[in-house]
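In the part that follows, the structures are each spelled out as structure tokens.
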Structure 1
Amino acid sequence: MLVVSGEEDHSELQRKLTGIIAQAGIGIEDIGDRLQFSSGGPIKLMEKESTNRLSETSFVNDLTRYAIEVGAALLILDPLIEFHPANENLNEEMGAVLTVIRRIARDANCAVLVVHHTGKGAKPGDLDAARGASSIAGVVRSYRTLTPLDDKERERMKLPVSQAGGYAVLHDAKTSHTALRTRGIVLERQSIVLTCGESVGVLVTVGEGADAAIAYDDSRLKRIAAAMGAVIEDELSVSQCCEKLLQQHPKLFPGYKAVDEYKGKLPGRLRDLVKAVVLRGQEAPAQFELVEVDGQGGGGKKVMIRRRP
């Protein structure tokens with residue numbers, strides 16, 4: 001495994017590793033040379049030219065060669081923002097960055113784990129949790145969220161109040177090649193005292209949480225996408241699309257009530273699922289896109305699903 005960090009120097013990474021292996025009850029000799037760190041120095045995979053156009057840097061080839069040299073099966077880039085100068089809110093620019101990362105994975109014959117910041121109010125298992133452009137979620141094969149565990153869920157699980165910084169929950173939001181976990185993995189941040197007397201925070205698994213806010217697999221999305229193709233002629237709001245899908249294809253949404261029973265107040269999880277279908281479509285020739293438009297009477301923004309020409 002090769003970890004390339006844009007935020008922590010080598011000594012801090014080593015300190016965190018020491019805490020992790022101490023908590024796990026193993027020694028550094030058990031790790032051997034199977035884990036490599038790289039930090040410091042230029043790590044931008046892309047740069048902006050004077051014309052504002054993105055272009056690759058020499059670090060792309062350098063990183064690919066190094067991953068091959070150390071035999072990395074997994075490459076971790078942490079965090080994404082440190083590896084590019086692109087505008088996070090522009091699909092075209094972020095799509096270009098992720099295309100480069102995907103090529104590194106192919107050329108180095110390894111998996112790549114990209115750590116990215118969430119936006120404000122991110123929900124567990126929500127495909128919209130990632131900060132910035134929706135293309136980030138559309139390109140990746142697997143997508144997980146790491147969010148704080150709320151107090152109600154902690155009390156439901158009968159977990160004590162944590163003294164070391166609280167709990168977090170790791171949720172699947174998207175999987176392309178493996179079975180989806182519908183329940184999150186709950187982690188506690190524990191403080192480990194090192195032999196030097198310093199302490200370091202370590203996340204430790206303590207149980208499983210409630211179902212994610214949104215969870216799906218590829219086969220389900222393909223069936224919903226096909227149904228959307230039948231109900232959207234030009235464009236519909238997300239809510240209108242959900243209503244038509246529930247009316248015409250109720251078997252695609254087990255666990256949901258008939259549309260009339262919601263009386264115009266559809267569950268947010270259903271809207272998230274339909275938006276996820278659109279985001280997933282960005283991986284292939286996209287059939288739909290999400291578009292924000294002004295609401296009637298100046299009532300804020302409305303998200304529309306529009307068929308691409």
Structure 2
Amino acid sequence: MRLGRELIARGIGAEDVVALGLARSETSVVAIFGVLASGAAYLPLDMDYPAERLALMCEDARPALILASGSTASRLPSNFAICRLDADETLKQFAHHASGSISDAERREPLHGDHLAYMIYTSGSTGKPKGVMSTHKGLLNLLVSHANRLFGPAIVSLGEKYRRKIRAGHTASFSFDSSWEPLFCMLMGAELTLFDEEMRRDAWAMVQFMRHTPVDIMDVTPSFLLQMIDSGLLEPEQPAPHVIMIGGEAATPRLWEIMQANPQIAFYNYYGPSEYTIDTLGTAVSACSQPGLSAIRSRIRTSGYWTTSCNWCPLALPESCISPEPG
């Protein structure tokens with residue numbers, strides 16, 4: 001946690017925002033947890049975005065600091081403080097800090113569940129992009145739910161079966177909240193396989209990768225899963241994940257039929273607007289004959305939802321039917 005201590009030494013803490021202007025790599029993961037450990041919130045900046053969008057996001061969020069590297073610093077807004085993580089001076093500063101866990105006594109103020117954990121901006125397809133804010137409490141709630149009901153049991157059972165470290169594949173951009181799903185698996189003891197920018201968009205290359213490196217758990221969009229299937233994911237001799245979670249868009253009837261016809265893989269369908277911290281409702285695909293609202297059966301721990309019927313809407317759950325209150 002040297003990064004977290006360096007941020008604290010710079011006066012950064014709860015309710016401050018630290019932007020991450022980094023290329024996709026393990027450094028991105030280190031930066032996320034370093035910022036959270038300091039008590040601050042992180043704002044991911046996708047380096048594929050135009051400079052104008054990055055500037056708009058920073059002007060709106062007003063980060064106290066932007067974490068960058070030598071390869072990205074020049075593409076970031078220059079009117080905010082920038083720390084290059086690979087600079088010699090920065091590395092020297094890190095060396096002065098301890099690497100163990102950070103205590104509340106070290107932070108500017110004790111960490112609280114209601115403190116902001118991250119800001120993620122919407123696509124802006126319906127107008128000006130807006131920052132969606134989630135708290136430490138929301139992240140912890142989802143972590144506990146998935147540890148008890150989804151990823152946790154899978155990691156334990158697969159570990160007992162194969163007697164090796166279970167791998168979770170990371171395909172989502174860090175600018176999307178679904179990027180937390182494999183990070184949760186890592187926190188539960190799984191090994192994180194971080195696909196680079198090229199491979200995470202290439203279904204065929206990813207399927208080929210699995211021929212020599214097993215990936216046990218994945219979270220992908222339905223459309224990308226279909227691309228993987230068309231690239232040979234379900235062929236008899238092809239190694240495939242044991243658990244696949246889909247979300248982020250509607251599943252087609254064709255995909256649902258394919259998933260139900262392959263019970264050797266545990267498929268799950270989860271849904272949730274970003275305002276409710278990633279996942280709100282979900283189900284095992286094997287439990288439902290078709291996609292739609294009738295396929296959204298179990299709620300995330302402490303998320304409330306209401307509806308007049310489980311069969312009245314064939315496409316999606318209206319967000320107005322979801323309550324953030326415990327129930």
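Any read-out appearing in this document is the output of simple, stated calculations on the displayed coordinates, not a laboratory observation. Only a predicted model underlies this, so the values are computations on that prediction, with no experimental measurement involved. Cβ atoms are built from the backbone, for glycine too; each structure is taken alone.
Looking at FRET efficiency 1/(1 + (r/R0)^6) of positions 138 and 226 (r between Cβ atoms, R0 = 25 Å, to 0.05), point out which structure of 1, 2 has the largest value. Structure 1 gives the largest value of FRET efficiency 1/(1 + (r/R0)^6) of positions 138 and 226 (r between Cβ atoms, R0 = 25 Å, to 0.05) among 1, 2.
Of the structures labelled 1, 2, one was used to calculate P(r) over Cα pairs in 20 Å bins from 0, in percent, giving 27, 55, 18, 0. Name it. It traces back to 1. Which of 1, 2 yields 1.01 for Cα Rg over 2.2 N^0.38 Å, for residues 162-265 alone, as computed? Structure 2 accounts for this read-out.
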